[in-house]
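What follows are several structures.
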Structure 1
Amino acid sequence: MTWLIRTPKGQLLLIFAALFALTGGVSQWPNLAAAVVTACLIDGTWIWLEVGRPRFPTSALLSALIVYFILSPSESWLVVAWTSGFAIATKRLVRVRHGHIFNPAALALLWAPLAFGSGESWWGALAELPGPWTLVVIATGVLLVDRLNKLPLVLTFLLAYFGLFTAVSLPQPQLVVEMFRPPFLQAVLFLAFFMLTDPPTSPNRYADQVWYGLVAAGAAVVAQLLGAGQVYLLVGALVANLGLAGARAWRHQAAQLLATDPA
C-alpha cells in the first residue's frame with residue numbers, strides 16, 4: 001500500500017478520505033456506494049477486456065469521488081450512479097488516439113443538471129464548515145499540486161479568476177460579490193487543486209500551464225456572467241480541456257509533417 005504515499009493518485013485518495021471524514025460523508029453512504037460501485041464496475045470491466053486480467057480502476061474511483069463530492073447530498077442515489085457511470089463512459093468513448101479529451105467528472109457533472117435537473121453544492125470542498133476549515137483544502141491542494149508539478153497552472157488560474165471577478169466588481173459589485181463567499185470560494189479551490197490538475201487532461205509544460213489556466217479562468221468567468229448557473233466552473237475546465245486537445249493534435253500533426261519532410 002506504499003502507492004498511497006508515493007503516487008499522486010494515492011495521495012489524492014488520502015486527501016479525499018480526509019475530506020470525507022471532515023464532512024461527515026458517511027451519512028451519505030448510499031450515494032457514495034452508487035458513485036463508486038458504478039464507476040469501478042464499468043471501468044474495471046473495460047480494463048479487464050482490454051488487458052485480459054483484472055486491475056483495480058483507481059482513476060474511476062477518484063472520478064466517482066469527485067462526482068460524489070460535488071452533487072448535492074440530497075440527490076437520489078440513482079442520479080449519482082448515472083452521473084458516475086456517464087463519467088466513465090465518456091472517458092472511454094470521447095477520446096483521441098493518445099487519451100481522453102475531457103476531465104470525465106467535469107463532463108458528467110455538466111451533463112447531470114441538463115439530464116436530471118440535479119443540484120451541485122460542492123459540499124466535499126468543506127463549504128458547509130466554518131471558514132478556517134478551507135485552509136485544509138488549500139494545504140492538501142498545495143501538497144498535491146507540488147507533487148504533480150502543476151503550480152503555475154493553479155496560480156495562473158486563481159489569479160486570473162479572482163482578478164477578472166475583481167475587475168467586474170468595480171463597476172458592478174452586485175453581479176459577482178457571491179463569487180468571493182462560500183460555497184463558491186471553496187468550489188473554485190476544489191476545482192483548481194483537484195480537477196484542473198488531472199494529469200491526462202492538463203499540460204505538463206509550464207508555458208502551456210499558463211495559457212491553460214488563463215483559458216479555464218476566462219471561460220468560467222464569462223460563463224458565470226452569461227448566466228450558466230451552477231456549472232460555470234465546469235464550463236471553464238472543459239473549454240480548457242478542449243483547447244489542450246487541439247494544441248496536442250496540432251503539435252502531433254506538425255511533428256508528423258517534420259518527420260516525413262525534414263527539409
Structure 2
Amino acid sequence: MGTLDGRRVLVTRGKGPASHLAVLLAERGATVLEVPAIEIVAPPAPEPLEEALSDLGRYDWIVFTSANAVTAVLGGLVVQGLPPRLASPAGGGPGRKRPSIASVGRATTTALRSSFPEDRVSLEPEAQFSAAGLVEAFARRGIAGARVLVPASARAREELAEGLRALGAQVDVVAAYSTVEPAGLEDAVGHALDSGFDLALFASPSAVESFAHAARGREIGLPVAVIGPTTEAAARSARLDVREVARPSTAEGLVAAAERALGPP
C-alpha cells in the first residue's frame with residue numbers, strides 16, 4: 001500500500017523537472033495532476049549574459065541557483081561558439097584564470113554534471129538548498145573581494161546577491177532566462193480546481209505567482225506543500241494554506257513534505 005494511495009496531488013513545475021517528481025508521487029500511489037505554471041523562455045535582453053560568458057576569466061565564482069540557469073548558460077556558450085566549460089582551463093593559453101563553481105543544491109549539481117562534465121562543483125550547501133544556504137556556505141569559506149557571476153531568472157530575488165555583497169563580494173546578477181505563464185494556463189488551472197485535488201506542490205515563487213494569477217482568487221486557502229522558504233513566503237503572500245515545507249529542498253524532500261501534509265491514506 002502506497003503512502004499516498006487515493007490522494008490527488010497537483011504538480012505545478014514544468015514538464016522536464018516535473019517528470020521525476022511525478023514519478024516519485026505515482027510510486028507512492030498518488031494520482032498526479034500536472035499543470036505547469038511557468039514556461040522558460042529567453043530573457044528580454046540577452047546581451048548582459050552574452051558579455052559575461054564571453055570573458056568568464058574576470059570572475060572568481062559563477063553561482064548557479066537552478067537547473068534552468070545551467071541550461072541557459074550552456075546554450076549561451078554554444079551560441080557564441082565557446083567550449084562547454086566553466087571552471088576548467090580552456091582557450092587563451094595555459095594558466096588562464098577560470099571561475100570556481102557553486103551550486104544551490106543537488107538537482108542543480110546534477111544538471112551541472114550533465115551539461116559541464118569536465119567541470120567540478122566546488123561549493124554546495126550542506127543541507128539548506130536555498131539562497132540562504134549558499135550565503136551561509138560562502139560565509140564559512142570566505143568570499144571577500146571576489147567577483148561573482150549569478151546567471152538567474154529575470155525575476156530573481158535579491159536575497160542571494162545581497163547576502164554575498166554583505167560578505168564583501170562584488171556580484172553581477174545577469175538574466176539568463178525568463179519565466180512566463182504558459183498558453184492556456186487559466187483553463188488548465190480552472191479545470192484542476194473544478195476536478196479537485198488534495199494538495200498542490202510548488203517549487204518556485206514564480207510558479208506560485210503564475211498559478212495565483214490564473215486562478216483568479218480561487219487559490220485562496222488551497223492546501224499546498226512548498227520546496228523552500230522563499231517559495232513558502234510567496235505562497236503565504238498569495239494566501240495559500242502552506243501545510244509543509246520540504247526538508248531538504250529537493251524533489252524527494254517535496255514528496256516527503258506531501259506525505260507529512262496528507263498523513264496516512
Structure 3
Amino acid sequence: MSSADLIFLKLGGSLITDKTREETLRVEVLNRLVSEIREALSSKPELQLVLGHGSGSFGHVAANKYGTRQGIHTQDQWKGFAEVSSAAARLNAQVRESLLVKNVPAVSLQPSASAECRKGRIVNMGTTQVKAAIEAGLVPIVYGDVAFDSVLGGTIISTEEILSFLAADLRPTWLLLAGETEGVLSDDGRIIPLITKSNIGQIQNQLSGSRGTDVTGGMASKVNQMLELVEKDPNLSVLIFSGLKGGNISGRLLGNIEIAGTVIRQAN
C-alpha cells in the first residue's frame with residue numbers, strides 16, 4: 001500500500017464530547033468536523049484516510065469508575081469492562097452515522113475484536129481489515145476501547161496507541177491529532193511549534209493533563225507516545241492542533257501547513 005496520500009486523523013474525545021458531562025455528544029461540533037472531512041475527500045479523491053476518535057465522556061467515565069485501565073481482578077471489574085466496551089461502541093455508532101449521513105463511506109472496525117495486550121501495551125492487532133477498507137475506498141474508523149491483556153486480564157487501549165500500532169504497518173505521512181487546544185502550550189500559554197527528542201527535556205514539566213476525566217494520561221502521555229512513534233519512522237510527522245476552529249480539519253487534510261499547532265517529528 002502506498003503511504004503517499006495516507007493520513008491518520010484522530011478526533012479527540014474532548015473535542016466531540018463534553019468530557020465534564022457523562023455521555024454528552026457535541027452534536028454541532030461533530031457535524032461540522034464531518035462536513036470538513038467530506039469536503040477534503042471530495043476535493044482530493046486520492047486522499048486515503050484512517051479515522052480514529054477518543055471515547056470522551058462515554059468510555060472514560062465508566063473506565064474511571066471501575067479502574068479498567070489498571071487491570072481486571074474481580075467479577076465486578078469484568079462487568080465494568082463490558083460496560084466500557086458498550087459505552088465506547090455507543091459513541092462510535094454516532095460518529096459513524098454522522099459520517100454516513102454526509103456520504104462519507106465509513107466502516108467501524110472494533111479494536112477489541114483483534115487487539116492483544118501485555119501489561120497494558122498492544123502486542124498484536126489486526127491490520128488486514130484496515131488495509132482492505134482503505135483499498136476499497138472506505139474510511140475505516142477505530143476508537144479507544146477495551147482489550148484483553150495476558151497479564152492484566154483486561155485494560156484500556158487509547159486511540160493514540162491504536163493508531164501508533166497501525167502506523168508501524170500502514171506508514172502514513174501524517175498523524176493529525178485534533179483536540180480542543182491549538183497545540184502543546186508553554187507555561188505562558190504560547191504554542192510550542194516543534195517538539196523533538198532533542199528539546200523534550202526542556203518542556204516536559206510544562207505538559208499537563210486533560211480537562212475532565214481521562215484514564216489514558218492526558219497531554220504528557222500523548223506527547224511521549226508520539227515521540228516514541230516518530231523515532232521509529234523518519235517519514236512520519238504528528239500534528240497536535242485545534243479542531244474547534246472552522247476549516248482546520250479540511251485545510252490540514254488538504255495540505256495547508258500554515259494551520260497553527262505543534263509538530264512532533266524526528267530531530268534533524
Name the one structure among 1, 2, 3 that semi-axes √(5λ) of the Cα gyration tensor in Å of 25, 22, 19 was derived from.
3
For FRET efficiency 1/(1 + (r/R0)^6) of positions 62 and 166 (r between Cβ atoms, R0 = 25 Å, to 0.05), which of the structures 1, 2, 3 scores highest?
2
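Read-outs throughout are calculated quantities, based only on the coordinates presented, and are distinct from any laboratory measurement. Bear in mind the structure is a predicted one, so any value in this text is a computation, not a measurement. Cβ atoms are built from the backbone, for glycine too; each structure is taken alone.
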